[in-house]
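There are structures below to look over.
What follows draws every value from the coordinates through simple rules; no lab data is involved. Keep in mind that what you see is a predicted model, and the values were worked out from it rather than measured. Cβ atoms are built from the backbone, for glycine too; each structure is taken alone.
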Structure 1
Amino acid sequence: MTGRLTNLRAILVTLVCIVSVLSLALFITLNVSPWVIAHPRAIQVSRAAINADYRRLLIYLELPLPGQLKLAHLPLTAAARSHFADVKLDLLLNELLMVTSTPVAWLSLRKEKRRQQLWQLLTPLMWGMSLLAVTLVLVLVDFPSVFISSHYWLFSGMNWVMNPRTDPIILLMPLSFFTKLFMIWTGLVFFFLTILWGYLRFASDLAKFRL
């Protein structure tokens, strides 16, 4: 029974760490996205104006402030505002996961270190990284289809289908934009998970050496 409880504890701690990494990587990816937005010639405003409106969009999406999205240079329909309001809810949920799971993961790792049980996390973490790797590669292989399908279960309506003439902001975010963001997010996820695995390995080996 003790062995089963120990294994379950290791799995739960690992899951919390993975959730923390996934949400943190998404938060960072969102905030580096201004470097990969498109600047199409079809939008008759300056690059500086485009960048300014995109920053306004990010501020709206990331901060839990009341009010509707307002841009200074690009027009927005009511449907587009509704869609970005839905996106805002999803991103705020991600931020909530980040600020709750990260401290829990940190405290759990410290506790396991004091108990000299960090080595128990190596196997579930490796399994989690392997499962993530397979899943994300499959998503990347068929990213356009997965991207479109995800909108059907993430959003209840069809307000995410925008007309570039009435909502030119969509031109800043073509499919290639989201593909790049997905690759950045994936890279960050495995960067952080690799660091975590290296830390667990080092701490476990050090604990064995001291014993």
Structure 2
Amino acid sequence: MKDLRKYLAEFIGTFVLVLVACGTAIATKCSVENTAGYLATAAAFGLVIVAMAYSIGNISGCHINPAVSIAMLVSKKMSVKDFLGYVVAQVLGALAGAAMLGVIFGFDCGFGANSVASDKIGAGFLTEVVLTCIFVLSILGVTSREAYSKVAGLVIGGALTLVHLLGIAITGTSVNPARSLGPAIFAGGDALSQIWIFILAPLVGGILAAVLWKLLDKED
């Protein structure tokens, strides 16, 4: 029963992330040329994390992101069973969130899906690895001490906003395989053909963050 509660929390958190944050990107017509929409979208992703961290964080830890979960797995802070359960719940939540976007905005809305210019695949992949590493490293750091617990949600939300400020112009910012997969399945086209970037690169970034934190956190 406890496991089901955690998985349900991850489903809900990822559903809200895709619905509200990707929905904001759609509603504000987020683009490099549209500064207001760009900033609103970056803020929306961060604010969703803050809201979810202080609501479901005490139930599941509020990963709502396979890249975070794989970092916790590598750091031996969760079991393989929980990792698989979390990822399944996160992907289902993202699919449900994307479906709701289709109902609200129409199934030709683009779903806030990620994509990168065909001549910048390498740069896009590297960007996602680095930004995911920065984001996950901030999570590992702020959750490593009980003294930081009261501000953890704010720090994590701020870190996600920060990486979006750079990443939106390059890849739309994923740093989250579930967030990308749900919208891509509904959007199709380039979003679906490039989905491997937004699954693989964040997972690599999450693992890299776990390895770096293990080195940084050695007291000796």
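Can you tell which of 1, 2 yields 0.75 when FRET efficiency 1/(1 + (r/R0)^6) of positions 36 and 108 (r between Cβ atoms, R0 = 41 Å, to 0.05) is derived from it?
On the way: 1: 0.75; 2: 0.95.
That value comes from structure 1.
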Item to complete: Could you figure out which one of 1, 2 the value -25500 for helix-only ellipticity at 222 nm (-39500 (n - 2.57) for each DSSP H run of 4 or more, over all residues; to 500) was computed from?
Response: 1
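One of 1, 2 was used to calculate Cα extents along the principal axes in Å, giving 50, 38, 29; which? Intermediate values should be presented prior to the final figure.
Values: 1: 68, 37, 32; 2: 50, 38, 29.
It was calculated from structure 2.
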Response to the item:
When 1, 2 are compared on distance in nm of label points 7 Å out along Cα→Cβ at positions 12 and 116, the highest value belongs to 2
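Hey, mean count of other Cβ atoms within 10 Å over residues 92-99 derived from one of 1, 2 reads 15.4; which structure?
Values: 1: 15.4; 2: 22.9.
It traces back to 1.
For FRET efficiency 1/(1 + (r/R0)^6) of positions 28 and 84 (r between Cβ atoms, R0 = 41 Å, to 0.05), which of 1, 2 scores largest? Don't skip to the end; give the middle numbers.
Numbers: 1: 1.00; 2: 0.70.
Top value of FRET efficiency 1/(1 + (r/R0)^6) of positions 28 and 84 (r between Cβ atoms, R0 = 41 Å, to 0.05) goes to structure 1.
Assign the value 13.1, calculated as mean count of other Cβ atoms within 10 Å over residues 156-163, to the correct structure from 1, 2. Before the final figure, lay out each step's value.
Working: 1: 13.1; 2: 21.5.
Clearly, the read-out refers to 1.
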Discussion item. When mean count of other Cβ atoms within 10 Å over residues 76-83 is compared over structures 1, 2, which one is greatest?
Written reply: 1
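Between 1, 2, which one scores greatest on relative contact order in percent (Cα under 8 Å, 6 or more apart)? Could you put the intermediate results ahead of the total?
On the way: 1: 36; 2: 30.
For this comparison of relative contact order in percent (Cα under 8 Å, 6 or more apart), the top structure is 1.
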